[in-house]
Structure 1
Amino acid sequence: MLRQRGAFVKTLDLAVECLDEEAFRGADLIAFYVPMHTATRLAARMIPKVRGLNRSAHIAAYGLYAPMNEVYLRHLGVQTILGGEFEEGLTALAQRLERGVEAMPGEQSEPRISLARQDFVLPDRGGLPGLDRYAYLQLPNGDRRTAGYVEASRGCKHRCRHCPVVPVYNGRFRVIPRQIVLEDIRQQAAAGARHISFGDPDFFNGPTHALRIAMALHEEFPDLTYDVTIKVEHLLAHAKLLPVLKKTGCLFVTTAVESVDDKILAILEKDHTREDFFRVVRRFDEVGLSLAPTFVAFTPWITLAGYLELLNVIAELELIRSVAPVQLTIRLLIPPGSRLLELSEVRALVGPLDEAALVYPWSNPDPEVETLHTQVRALVQQGATKPNDQIFSEIWELAHERAGRPVPSLPAMGARFAPAQLSEPWYCCAEPTQEQYAIL
């Protein structure tokens, strides 16, 4: 959109590229994309450096986490905040600056959060690094496939208390036209993609829209595989659609289980139960489709016994190879605007907002749980190249020892095959790793 309206645009992906100082020195507008927690933490380190390189450029932050962290970002020097459907606001900002119109400090003409329906255009990926610089798909037989990424929709019609989408979209979602999505897939396939990862918060927010895209994708590219993210609740409500996913090349479905404790699930307002998760696993076995569950393993309400139960459920369901080890380290993040802050019990347990960490900090009542989290996180980071089952075994031993219990033998792995997985071990709501900071 920026290029269509006459702007000269230089793109840098600081997740995989080093800082290009000259690009920043010559810019009139510098806009940081902050779609999630880690991206915002990395951007926060970059903004002061960039301001040092260019004192006169207008600095903006756009994406889901921009309005949620407006106060902190403005303290860092960000002048314009754009969230939700940000494209029109970003182009309007560029055109305003071109006319020489600057807003008063702390003010802006463009909406901070826009949920207006907009006319999408085909993403211009020409300035980005090649797909081979990004995460790839690892198949069970050891083969690799270059992966691409698209979104068929944004936002979500659900309002889970802990979800960072909710403070911005508040139960609404927007679909991206099918032809735009398919054309984006075509250009990534031409660039070498053999697998597409759909980044929708929930692929089944609009199941008819999603299935039409999946079927059209498979008809045009029968050898192209894909993966999606779908809520447990939707996997049950639309269980009859799972064979269609399987038939059209879906290799695995990521689903945010979060917990196997019904009390914690109720606090998070996930709208599913422990038994619902079990039902989904059984249904996926029937269909022959791989499930990739994600969890918020550490919350203020988890106990050592509860963590052991989570490990035991994963093992009993034969999901050890299907759960990325980082999922066993995820700590509940409570960002500004989180619906969790509606609960008096949460407000009572959190400390003052830590702007730099982007969260309201909390501690588990049991210091042993805090110690376990620190040790599990270190174990997973140090074992990033180890197989899932090996890391799980080490966590199994560590957790039982920390709980002062004998270490039982792990249940047999069972017949379920190891699923395909993306090579990137990072997860959207995980804290940044030292490796991610190092590139800056």
Structure 2
Amino acid sequence: MQTMDDGVPIAFTRYTPDGAAPAGGRPGVLVLHGLAGNRGSVDAIAATFANAGYSVLAYDARGHGTSGGEITLAGPREVADLRALRNAFAARPEVSDTIGAWGISYGGGQIWNALAAGVPLAAAEVVETWTSLYDALWSQDLARSGIVAGFAASIAARSPLVAGIRDDAVQSRNLAAVRALSRPRSAAGRIGSITTPVYLFQGRVDFAFDITQAAQGFASLRGPKKLYVGNFGHTPSTFPGADVQYVQAQAVAWFDRHLRRTANGVDAAKVVIAKQGSATGRVSLGALPTSTLRSYALPGRSVARGTAVVSRRTAPLQQAVETWGLGTVHVEVPRLAGYPRLVVTVLAGNRVVSHGGLKPRRGRNVVKLANYCIYIPKGTRLRVTLGASSPSGQVAYLGFAGSGSATIGKVTLRLSALAKPISG
């Protein structure tokens, strides 16, 4: 345990490599777990770094595991904890003052906020996390309610802060308070001041934090940087994924390069994208890939009532498509009666290609789609559903008791895709 300046005890585990430490100590790595996790849930990655010769400290964030205190959602208090643990770790005789940090999801968000606050980390790795919490979970002022509800339920018992705002956050009410909570817990807008070397690992399909969260952070960084988009993530993906060995090897190589100053070529390619579902297939690029918009007109007129959804289908695709970037769905709504939410989901078979939502109005509604990287074979007919929630079997936009109706006119799908597919 280490006691913080407010009296809260933080539980940690140190991993020390065998053998005597060199003069000046070994470089150190802090390992941060995800929301509702604990230091045991990141034991494998902590052990990987220790086996590579690093001194490692993994800890239970406040309100998690056996640490004391309340969860304040990666806010200034958690950043102060990270700073204090980093400084005490670096003061140990077997540890040098060259300290990096690896964090997944909630842990990654804490690292971004710590970097923006000037915590002296020599290198960082952030995995399947956010740069703008509000944009990730309340895009267009509509909660990704199934995801928000799941996160809130997992920690509300140890977070009065989250418990107090949970209902409004899930049901997209009192959004000024949600924004006020999210802003100091998001590094977006401050990333341009960060010069620490950062490796961003983001999932191809992650309903919580899509590719844009990492891509915008990558674009804003001014120091050494690298982005890997791989086969892992929050639901419907998992961590670890098929490419876990590559992820771990890259994680070690990044710290070797920037903590030990080993010229190993890890930063030769700035962006690497895994092929869909592959453990070994990937492409390396010098920058973020460009994308093109493919437009599909879906005419018709139908009425969405209550919790029911309406569907439109494209013609069979004339060529394979691999999505990337920010697509949109344009929806004409000539009539609207007490219909509080309009959720659009794009599917290939039963697989979500993308989705988005907003609070509708009469006339044209432009729904922004989440940024996922999904390969769609030639001949596939895409299905676009429109309603008050995600279609049956999908959890991103949780359904509520249905009310009212919306007349759905012409729908235009503008799907953002790589210029040339990399999978398939």
Structure 3
Amino acid sequence: MNTISTHYIDGAFVASHGREVLDLINPTDGTLIGQVTLADEEDARRAIGAAKRAFTTFGRTTKEERLTYLRQLCAAVSTRLDDLTAAMVREYGGGVQFAAPIVQAGASAFLAAGKALEELPLTRSWGVTTVTLEPVGVAGLITPWNANTLFLCAKLSSAVAAGCTVVMKPTELSALQTQVWLECVHEARLPKGVCNVVTGRGDVVGAELVRNPDVAKISFTASAGVGKSIMRDGAATMKRVTLELGGKSPNILLDDADLDEAIPKALGIAFLNSGQACAAGTRLLVPKSRLDAVKRAIVDTMSAIQVGDPADPKTAVGPMVTEKQYERVQSYIRKGIAEGAEVLVGGEGHPRGLEAGHFREARGVFANDTDFGLHAFVSGTDVPRARRVASQILAGRVAINGMLDDQQAPFGGFKHSGVGREFGTFGIEAFLEPRAILQ
């Protein structure tokens, strides 16, 4: 069993001031696999202090110096890809077919940020005016449990590219994954205090980051409810905020779609990361004229979607991360049925033979409209027509005919899905403030 009792502050692993201990449970079989001592407000304040001291010099680094640090981070994380993947499978229950590429994407995020930084002009001049883009200061980075390594790498890469120092608060549910990742960061040899990590609860450590006047910016990924509270409470100290708050992503199936191609892709998108992904296409919207054919295609295709051991490369759907999350999903199934949803496959309860873990049946239903607008999908053979449809969807990203990615493209949401964007030059600019000098 792994025991974690330190946080990463000012370039060193230091004993936790906080004393609360959290059990870490393997969601696949329900066994105890570790314990983590959670940070308290004092740990957070120490980390903020270290970041504040480091910013006095790191905030003045050149673009070339930051590019060097990004390359060092990429190299350090890349040496531990197998360990990070194994930790994600064991602690989170993420299927290895998803975990391996998502961890690789995390390492790649540093090089992607470097490319964006090279393309981003930090000084612009005209007439009597010179504008420089300056790092905003100490940034608080708060990440969720469904893709721990990717979120940590993506947020840190943009902040470092901008010249900000950071205090990171990963979810306590990913402490084992975070520990492996921190060993990578330590090996990357960043200046002391540039990256500080305190693992603790949102209402303790996260709250301190939001209210502390020495933190200039919050970048948060998780629920809309918490995001709204961050926006409200951060206003007291004029926090800059980037909020990625999830969504109920629609996949619009046009009447010319080839169901033999579109339905397998649609189900792959829907069950992305065991359905625990903000970008998962969980609402399939189809023409009424093709509804019966789509239902038949869903039922036929679902039989090939394997639910089970996340370490098995053939598994598409692993367990829910916690018992609480499992029960939440069960409640959604019951609510959907009560509101008239038709269950095509599966339903409530554990799949046969998987009663020990936090598994639920893969299932297919149809749902209502949403206030969210993070990600969307359009499926159809007439691509120009699909693009016209995509241009009318209020979502931060729209992919045509499958799950596509581009680490230079902005990621974020319309409406209740958030504020601001991450990745590429857009993500770096979120950590910068323009300053104009006139002479």
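Read-outs: derived from the displayed coordinates by stated rules, not from any lab. Because the structure is predicted, anything quoted here is derived from the model rather than measured. Cβ atoms are built from the backbone, for glycine too; each structure is taken alone.
Below, the figures for the structure above:
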item: Given 49, 29, 25 for Cα extents along the principal axes in Å, for residues 37-164 alone, calculated: source structure among 1, 2, 3; result: 2
item: Test item: distance in nm of label points 7 Å out along Cα→Cβ at positions 101 and 277 calculated as 5.2, pick one of 1, 2, 3; result: 1
item: Identity of the structure behind 69, 53, 36 (criterion: Cα extents along the principal axes in Å, calculated), options 1, 2, 3; result: 1
item: At a computed 15.5 (Kirkwood radius over Cα pairs in Å, for residues 93-140 alone), which of 1, 2, 3; result: 1
item: Distance in nm of label points 7 Å out along Cα→Cβ at positions 149 and 325 from the coordinates reads 1.7; which among 1, 2, 3; result: 3
